[in-house]
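Below are structures written as structure tokens.
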Structure P
Amino acid sequence: MAWSKFPYPDDSYVHTPASLKKAWARLHAGDAEPFPKDAALVDAWIAFHAGEFEKAAKLGLAAGMDGYSVANKATAIYANYLEKSEKKKLAMFEEVAERCEAQQKEQPKNAAAWYWHAYALGRYAQGISIVKALSQGIGNKVKNSLDTTVKLAPKHADAHIGLGTYHAEIIDKVGAMIGGLTYGAKKEDGLKFFKAALKLNPDSAISRVEYANGLVMLEGKKKMEEAVKLYEEAAACEPVDAMERLDVELAKAELEE
């Protein structure tokens, strides 16, 4: 069954190989992905940024393991934002995690292999419930993959978001004491990672959205005003591609609730 279409098509998200290269640093401020050497992968990334997620995934997979980064990102972002079926969404996250584990063995220094593993497992955990995921040992896998990502790519803003969310989710679900003793989760570390992500990628809507969510999980209602301000900033961000547009629309939807 075909994937759903990206609901906000915009010509400004469509690139040529030359314009993609020029915009690359801004487009990949979040994931520190290097510009691809293979022309087929350039086409896959063009499809990704335009919101053609299924095409991007297919082109990436057709290029073999070097194409896993774009294929995994396209699949994970599509599953998170656009897939309506919960069952299919979870299956897609599992598929990404499995591909990442294969990639980690072959390309252990590829930060994307570790980051998309953490992202897919983290979203899968949210889907089945954080407490259930922790009992299955998923939390440790997520943290290990995020720590490895940051070690390999210190400027990987999205991995810093992931680490902030890791600390916030665990403290929110099991409490500060158990979270700290069993999973090494600390409020101050969570806040530190969110701030670092925003510093590394100041134009990011998703950094603000996740920071807002984390603030409420870590600090409660007393930080609600600050969280709303972050949502407002996120909603006002200027998206430069389809993924960022989905982030901005998420922030707008949260403000309307």
Structure Q
Amino acid sequence: MSSLLALLLVLQLAVVSTPLPQLFDQALAASRSGDFEAALPLWNQVLELAPQDAAAWSNRGNVQLALGDPQAAIADQTRAMELDPVSPDPHLNRGTAEEALQRWDAAEADYRWILERDAEAGRPPDASALYNLGNVQGSRGDWPAARSSFVAAADARPGFAMARSSAALSAFQLGELEAAETELRSLIRRYPLFADARAGLTALLWRRGARGEAESHWASASGLDPRYRQPEWLLATRRWPPVPVQALADFLALSSG
């Protein structure tokens, strides 16, 4: 064998034998940093080398969803389930993709699968599955059920501030303003920089006629996260109930006027 041919073979082997764990870590790092355009081809390479890796399929599905392709995300998560039928992560991730397509029944089925498995195994319920289930129930307009799910999520994971805020906003939606205000104030005392609770309390105080204090909380909330100025974002992405969204929109309209 010529020295040139031997060198070419060595180079080829070096390319083919790139360590899979290193490639997986690179893809995961790109995903976690939010560089989804870079992450997708890396996950493609991982799956070429390890097509039976359920975690790689699920991670690629998350990237597909982040890039705006929920159909591809659902396909990847379904493949992950086929390879690892007992893992809850693909069900949680597929449910999120199904929500993006407003497939509420399918998303609820995935979240309830996780919760039923937890109950059968005698484990505490998965807080993320409960929280996402609450979002599905709210999207259907069933705010009493949504509130119960958010409360359960907060109980399952102490410190789950967004679940507590969503429970308070659900109480606001249901006309239980005193309970909502108590919870939002408690959240702000514990997390002074939590924009969701500040914005929620702004809307609630405005509805109760306390304009001065509402403006004070809004000054903090808007500085922390300007997206709370956008009713469409609140409804479609953050998934606030419609009554608090309208109250905050009314407050902003009068304040700007």
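Only the coordinates and a few stated rules stand behind these numbers; no lab work does. None of these values were measured; they are calculated from a predicted model. Cβ atoms are built from the backbone, for glycine too; each structure is taken alone.
Upon calculation of semi-axes √(5λ) of the Cα gyration tensor in Å, for residues 34-153 alone from the atomic coordinates, which of the structures P, Q produces 27, 17, 10? Each step should come with its number before you reach the end.
Numbers: P: 23, 18, 10; Q: 27, 17, 10.
Only one of P, Q returns 27, 17, 10 for semi-axes √(5λ) of the Cα gyration tensor in Å, for residues 34-153 alone, namely Q.
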query: In terms of relative contact order in percent (Cα under 8 Å, 6 or more apart), which of structures P, Q is highest?
result: P
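For distance in nm of label points 7 Å out along Cα→Cβ at positions 114 and 138, find whichever of P, Q sits highest and give me its label.
Going through P, Q one by one, distance in nm of label points 7 Å out along Cα→Cβ at positions 114 and 138 is largest in P.
Compare distance in nm of label points 7 Å out along Cα→Cβ at positions 66 and 194 across structures P, Q and report the one with the greatest value. Don't jump to the answer; show the numbers that get you there.
Numbers: P: 4.0; Q: 2.6.
Structure P comes out on top.
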query: Which one of P, Q has distance in nm of label points 7 Å out along Cα→Cβ at positions 26 and 242, as calculated from the coordinates, equal to 5.0?
result: Q
- prompt: Given structures P, Q, which gives the highest value for mean count of other Cβ atoms within 10 Å over residues 130-137?
  reply: Q
task: Out of P, Q, choose the structure whose coordinates give Rg and Dmax of the Cα atoms in Å equal to 22.9, 88 when calculated.
output: Q
